[in-house]
Structure I
Amino acid sequence: MTPDTPCKRLPSIPARNARRWIGGTLAAWLLACAASAGAQPLWFAGGRPTPDAQQAVTALAGAEADGLTPKDYDAEGLTRALEQAATGPQAAPEAMEKLDNALSDAMRRYLSDLHHGRVDPRKVHANFTAPASAQFEPDSYLRAAVASHRLPDAIREAAPSFPLYGTLRDALARYRALAAQPGWERPLPAPPGGKLTSGQAYSGIAELARRLQALGDMAADARVPRRYAGAVVDGVKAFQSRHALEADGTIGAGTLAQLNTPPAARVRQIELTMERLRWTPLAEGPRVIVVNIPEFMLRAYEYNDGKLDIKLEMKVIVGKALDTRTPLFKEDMRYIEFSPYWNVPPSIARSETIPQLRRDPAYFTRQGFEFVSNGKAVTTLSDANLDAVLNGQMRIRQRPGPMNALGDIKFVFPNNQNIYLHHTPTPQLFKRDRRDFSHGCIRVEEPVALAQFVLKDMPGWTEARIRQAMTKGQSNTVALQQPLPVVLAYGTAIARANGRIYFLPDIYGQDKLLDQALRQNTARRPPGVPASAPAAPDALAHPSPSQNPT
């Protein structure tokens with residue numbers, strides 16, 4: 001390749017919107033680079049492996065650092081073959097070509113897995129699709145990286161740029177080191193009477209303290225008391241807060257089960273969350289709202305000068321795990337409804353509202369319900385009108401007011417599952433640790449703060465005006481000047497602002513589903529075929545979540 005080739009050096013990739021830039025701005029450049037390489041070997045020069053080839057097999061052997069599996073890329077076999085090619089007799093052209101192609105195939109699969117993920121999101125019931133401008137072509141990208149002799153940097157830039165990914169990558173290494181330590185296979189003894197409180201004697205106090213210190217929940221130099229007290233109780237409280245448990249320092253069945261969970265299980269939990277981050281669109285614009293369902297939290301982000309700032313975080317209530325799960329997808333918020341009507345979904349009307357109205361007719365007036373037929377409101381409760389609802393000839397809606405199920409504001413990002421964000425007339429539920437109580441929609445704890453974030457580019461909407469519109473009792477729809485991405489995501493291993501790793505219950509069984517999909521994918525994936533190639537959902541997917549709001 002001549003010195004004036006366009007592949008002389010691969011430019012640095014910006015941290016913000018890296019995936020879109022990789023696939024869009026560089027697309028033509030990468031294709032030209034691939035063409036300029038011709039049919040020359042990618043990894044050999046003068047019949048011997050190049051330094052780039054050694055960097056490639058080193059990267060494949062270290063794929064575990066990103067939660068990937070070196071065996072998927074035959075890292076061990078390629079390393080041996082490359083060593084033999086470097087030190088043994090010079091290989092015949094046919095053998096050299098075969099090894100060159102095998103290493104290229106492995107690296108393409110590795111880059112695709114690192115960038116796109118190994119599983120089509122739709123197979124695990126997540127409706128995420130990369131936009132056309134963000135398509136990543138592993139072959140061209142690989143050839144450009146090798147030609148510019150910056151393969152390690154290019155590999156790093158192909159991974160997700162969202163900061164959580166890097167934090168989890170570091171945590172993965174720490175928990176792998178913990179998993180290699182002895183002692184985790186022995187469960188802690190059950191507390192006498194099934195519960196351990198401060199001041200009690202406990203035969204497992206020394207081992208409990210060792211675990212808390214190893215996990216970073218208790219200072220390494222803290223004195224270990226003879227009884228369950230002092231620094232050990234404080235360490236348990238810190239541990240409980242990181243594992244979605246009430247941080248009361250009492251060790252019951254739930255806390256004991258978490259304490260007995262080996263680090264190897266946490267390793268897998270981190271790996272699964274990293275896999276989801278590869279196909280969850282978290283960094284596609286200057287502002288984004290992300291709801292992490294198993295955490296029951298909403299965060300609003302802004303990108304400023306390439307840095308991610310958390311502008312807002314609040315508790316949320318999500319769909320019931322048993323039967324009305326909140327789906328996973330990304331859509332753009334386009335408008336807000338102040339003092340909204342609630343159109344009762346037919347499924348809720350049939351199963352809940354109409355039976356309640358037949359038992360207690362006064363419920364109709366108390367709740368501010370009315371019937372709607374051909375666009376006209378009917379305020380008379382009758383058996384005929386209830387039957388008309390059941391027959392699809394009328395519908396029930398709830399007028400704006402203090403009893404409205406949507407509260408006094410609704411954030412709408414149009415989608416085919418009728419899911420949205422809204423306030424609630426029952427804010428006391430936000431005090432619960434586990435908050436899956438809705439029919440699928442997402443209730444937000446601080447609607448005024450969220451509205452301020454959403455309407456930031458519309459300065460006329462002050463806090464006072466927002467509150468006035470919410471309490472006016474007259475429905476009013478406000479269109480946003482710019483669409484705002486909303487991502488409904490799922491991650492059970494999370495890094496908080498304090499840098500510590502928190503582990504959450506797999507409330508929807510999504511970790512189990514993804515783990516199964518990954519294992520099946522590894523077993524059946526033919527060489528050279530990226531895992532992210534589109535495919536229809538298979539039997540791994542759960543039944544569709546409820547389309548009912550609230």
Structure II
Amino acid sequence: MFFKNKEGQNLHNLFFINFNMVVKIKYRRKSGVILVPMKLFGIIYMTPRRIQLSIIDLKKLTKIEDVFSNNFSNKNFQYDQNVEEIASAINGYLQIAKDYGVKNVKLWGNQQQLNTISARYLGEQIYIRTGLHIEWLSTSQLTYYKATAVTVHLDNFEKLSLMSTYLLSLGIERASLSHFNEQKFISTWNIDLGSSHVGEISKALKLSTNDPVEVIEDYIGSKLEHLHHVFPYNKEGSNLVLQDAYALAQKFIPANRSSYTMNIDEFEGIYATVIKSSDQYLMDFFDVGENDIGRIIPYFILINKIIKMINAQKIIITNIAVSDGLAIERAAKIGLMHLDLDGMILTSAENLASRYLTSHTHRQTVSKLALHLFDQLKRIHHLGKRERLLLNVACIVDDIGNYINQQQHYRHSAYILEATRLIGLSNDENQIIAEVSRYHSNESPETDQPHFQKLEPTIQMNVAKLSAILRLADALDDSREQKIKRISVSLRGSTMFIYAYSNQNIALEAWSFENKSALFKEVFGIHPILKQRRRQK
């Protein structure tokens with residue numbers, strides 16, 4: 001197996017120039033200057049096409065090295081047909097990381113084409129051959145990591161996003177379009193066009209029609225139909241950041257840079273040439289192989305339609321990718337960066353709740369009360385920051401089923417959430433949100449329920465704990481009138497007193513609290529009791 005670095009140079013197996021290399025930085029203290037190792041982190045990211053190793057200095061968020069495998073010999077984007085090549089590449093990367101002195105290496109994989117069972121089987125096969133456990137990334141996670149990476153690493157992104165800026169990421173199974181404005185994440189939309197099938201469609205049309213470009217335009221137009229109502233013609237211009245467009249990135253981004261800015265006139269000139277050129281010309285112009293050429297024209301058509309839809313005035317092509325987002329998350333997790341990485345997830349949840357017309361004030365109130373309960377009960381629930389985030393998300397989206405029918409709305413909420421993946425959450429986390437929403441009202445988790453049985457035992461316990469907490473918070477605003485603004489919690493043995501501060505009649509809340517507290521007692525073995533306290537005027 002041969003590897004290439006980001007400059008395209010071949011790296012033969014052991015990366016000999018870095019044998020026994022110890023990377024160090026200076027660190028000052030009162031007694032003088034000492035040398036300590038860098039915070040190096042190895043990220044191996046696998047797609048059905050190839051595998052990438054990034055060695056990153058987490059303190060500076062800079063890449064020490066980027067290494068890419070050759071494209072796998074099987075061109076059908078099927079992991080299971082390339083297992084031996086995958087294992088060979090990973091083992092080679094582990095040796096490279098060892099030569100750099102990197103002790104912490106983790107493996108991630110793109111799961112867009114795999115169901116849960118197939119992903120488990122493949123993960124086990126990889127572990128047997130390499131000793132590394134893989135963490136699979138869902139479509140929503142990939143979108144999140146790509147967007148996070150762009151917001152942190154793209155030059156002048158803060159300035160760009162003062163006005164409407166869109167990020168178009170071209171994925172294996174689907175593309176995603178994310179919107180930023182006034183330096184805030186606004187929303188994300190998925191587009192059912194991925195590199196795994198768009199090339200095949202292009203090849204098939206060339207054999208079956210005299211004007212494949214026109215047919216491809218119609219086909220891509222149909223995939224964008226659901227976005228037309230979102231983007232009425234905007235007289236104000238916007239920016240378009242283009243990600244994972246490998247051919248364009250390879251052609252235009254200079255060495256040692258992460259982006260290239262192109263004006264609309266330049267793009268239109270290239271576009272006019274591309275759609276009427278032969279495959280051989282495109283292969284030479286973009287320096288791509290025969291197996292990649294079928295995606296060039298469809299993606300140019302997609303980009304051109306998006307440009308017109310959002311009235312883009314400037315295009316920024318970037319090679320910032322998933323691995324950059326993974327490094328950012330790692331740096332934040334170990335305290336080397338202080339970023340609000342949850343904002344995009346919560347905004348996505350708020351967008352979903354607004355789409356289904358839930359009460360903004362109710363979900364704000366329930367979130368505030370539920371998070372207060374969570375924080376006060378740490379010593380009994382033993383959950384962490386991530387579960388706190390999931391509780392917050394569930395508070396926002398648990399009532400969306402009312403849009404379909406108020407009767408058994410919690411079941412409708414679960415159904416919608418199972419079909420709608422929130423950005424930044426894994427498949428398991430999205431399932432937790434759906435199940436907590438199912439159990440936030442009348443229905444309780446039971447071992448004989450099929451949808452509860454299929455969950456892993458640890459997930460079942462998290463669902464039960466979060467549902468029990470959410471039920472209490474939801475009961476405290478049962479009237480939807482925000483009568484209770486503040487609560488305090490007191491644990492006394494197997495009894496928990498919740499003091500609700502309100503000068504209004506909270507008889508409905510007290511009745512609802514009594515009905516909904518049974519699950520909390522069943523899960524934690526603690527009896528919740530609600531007491532009202534008058535607020536001083």
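Rule-based calculations on the coordinates, nothing more; no lab input. Being a predicted model, the structure only gives us computed values, none of them experimental. Cβ atoms are built from the backbone, for glycine too; each structure is taken alone.
Quick notes
- Each of the structures I, II was assessed by distance in nm of label points 7 Å out along Cα→Cβ at positions 181 and 373; the largest value belongs to I.
- Each of I, II could give distance in nm of label points 7 Å out along Cα→Cβ at positions 389 and 421, but the derived value 3.0 comes from I.
- Computed 0.10 for FRET efficiency 1/(1 + (r/R0)^6) of positions 157 and 365 (r between Cβ atoms, R0 = 41 Å, to 0.05) - originating structure among I, II: I
- For mean projected area of the Cα convex hull in nm², for residues 53-188 alone, the highest value in the series I, II is held by structure I.
- Origin of the value -11000, where helix-only ellipticity at 222 nm (-39500 (n - 2.57) for each DSSP H run of 4 or more, over all residues; to 500) was derived from one of I, II: I
- For the structures shown (I, II), distance in nm of label points 7 Å out along Cα→Cβ at positions 85 and 117 is largest in I.
- Winner on relative contact order in percent (Cα under 8 Å, 6 or more apart) once structures I, II are ranked, highest first: I
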